[in-house]
Each structure stands twice: as C-alpha cells, then as structure tokens.
Structure 1
Amino acid sequence: MDSKERRQIFDCFFSFAKHLPVTYKSFVFYKPDYDSKDQLLNAMTKALSGFIKENQSFFFGYSVIEAFYDSGQQEIAQLLRTVFSGAFHDVEFRSSTASLYRLQQVADLICTMEALVVKTEKGIVTKSEENFFLSIRRFMHTYYRRIRYLDFNSKKQN
C-alpha cells in the first residue's frame, strides 16, 4: 500500500474512534528519566493512584469496575491489579478478547498519538512519522487536537 492508501484507512479508523463514547487519561513516562525499573514503576503507581483518588466520584458512579489489559508486560498487569484492588472493592480483571478488539485498537491509537506528542516535544520524531501525517503541524491540528476532546481531563473541565 502506498502512503495515501494507508492514510485513508487511518482516517476511517480515526473517524470511527473520535465518535465513540470514550474518555481517557494518559500517563506519560519516559524511561530515560528514571534510574531503575523500580523507580519507574513507583512513579507509575503514584500517578495512577493519585488520578483515582482525585476522581473517586467518577469511578464510584459504577457498581463494578472492569479493568482490561492485554497482558503485554507483567509488571504493568501487577501494577493495575494492585492499584485498582486497593482503591475499589468490586473490580473485575479481564484479558482483552476479540469482542473488545476495536476498543483495544482505539486505546492503541490514543497511546500512539500521545507518544507522538511526547516525541515531538523531545524532538525525536522519525521522518516516517512526519511523512505519514505530511507534517507534525498537520498531525497536531487535524488529529491530535480532535482526539484530545476524548480526554478525561478536558471533559472534567467543561
């Protein structure tokens, strides 16, 4: 496929994603900023715990909290279990399934976009990333600005 065809497919999926009733909160951790894996995991735990504590009323609006993770990294899976189990009494942990595949793809899309913003801020965007979106300016204006409307914090402030 040429880049135009790939971008058309991306645009269709992006359009699908931005119309879903989804909100998200992203946490950005840049590995080189931490001296060890333990230091990184501690920072991640504090960030997730703090977010849950600040937004308890949102979460307590649900009778059951369902946490999905694709089991990609065991440390992350354990962190999620520890933090969510400590914060909520009724938490169900599930592996991603085929029926949730689209939701998982949307989560991957959002994470990829957030990562590209970090790479932009650090000046480490690859030429292929820039070429795919035609420019970083176009990415920020056409895509990222719109996906941010799904962001948990922007919903909370409105």
Structure 2
Amino acid sequence: MRRTMVGVMGGSVADERTTAGARELGRLIAAKGWVLVSGGRPTGVMQASVTGAREAGGLTVGVLYDEDRDNAAEGLDIVIPTGMGAARNIINVLSSDVVVACRGTGGTLSEIALALRFGRPVVLLDFDPGKAFMSAGASGARWSLAATAAEAVDQVNDYLKELGRE
C-alpha cells in the first residue's frame, strides 16, 4: 500500500508562533509514519515543518516553485524542482491525501482553494481565512479548525479514516 502523504502549506514568511506550530506539526506527522509534502522553500512554515519531520525521522518531499534544487529547505529527502511558479501548488495539493494549512497569504490561500476544489480535506492550524472563503464554490468540501499541532494531527487522522487511508 502506498504511503500516506500529508501536505503542510503555509507562508514563506512566518512569525515565531506559526513556525513553532509548523515544526511540531512536522514532528507529529513523522511520528505517524506519514510523508510530509511541502512547497520546499528554506524559510517560514516550509522549513519549520521539514525540520520537525526530519527531527522525528520522517520522510519529506519538497515541490519547488522554481527550477533551482539548491533553493530547497534543508533536510528535504526528495526535492522536485518544477520551474512552474505558483502553478506548482496544484502538485502539492493533488499529491496530498489531506492538507494542513498554517498561517500564510495568497499562495497558502490558493492551496486551500485548490484542496477544497479537488476534494482534499483541509485542516486549518491556528489559521482561519473565514467561513465565507472556506465554503465558496466547493460543494461537500471538508475542512476543520485546529488550535494546536496535536489537534490538527488528530483531525488529519479522522479524515484519513474517512478516506480508508488509516
């Protein structure tokens, strides 16, 4: 059976609270044996989640915005340079069984929208773009709010059970 892939999306610029949550999220994802998928940048939520997953011995994948392998987060096991810019967001989303979104801006919001559009459950970790955004245009979209990384992983696990991926 293929490995479960959990996408962690969030800003390339993030405050200390957000990066701490992303790092803990990465650790918890690895502890479950899930593969962490991210945008792979060496900053913000992407670097923090990869660092946490690596600290816990997890497998990490980075789908890069540009074509430069050397512009990847430290600790990535698999680096996929796309040269696609923001279009790479669709790869991040479709590669993920469930998406966890940490605080971010336009890129993160686009990943959330794509996840909802393509039927990927979304867990929002300490980030609430609003019910109107989350409910717009995606009939049957599944999403939830989590205050902590542990709560987010519990919600991911619940979605994976629903999907038969537990």
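If relative contact order in percent (Cα under 8 Å, 6 or more apart) is calculated from each of 1, 2, which structure is the one that comes out at 31? Walk me through the numbers before you get to the answer.
Numbers: 1: 31; 2: 22.
So the calculation was done on 1.
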Exercise for the section: State the single structure among 1, 2 that was used to calculate helix-only ellipticity at 222 nm (-39500 (n - 2.57) for each DSSP H run of 4 or more, over all residues; to 500), giving -12000. Expected result: 2
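Consider the structures 1, 2: one of them gives 28 for percent of Cα pairs over 28 Å apart as calculated from the coordinates. Say which.
Numbers: 1: 28; 2: 10.
Attributed to the structure labelled 1.
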Practice task
Name the one structure among 1, 2 that FRET efficiency 1/(1 + (r/R0)^6) of positions 65 and 113 (r between Cβ atoms, R0 = 30 Å, to 0.05) of 0.95 was derived from.
Solution key: 2
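Values quoted throughout were computed directly from the atomic coordinates according to the rules given, and no laboratory measurement underlies them. None of the values given here were measured: they were computed from a predicted structure. Cβ atoms are built from the backbone, for glycine too; each structure is taken alone.
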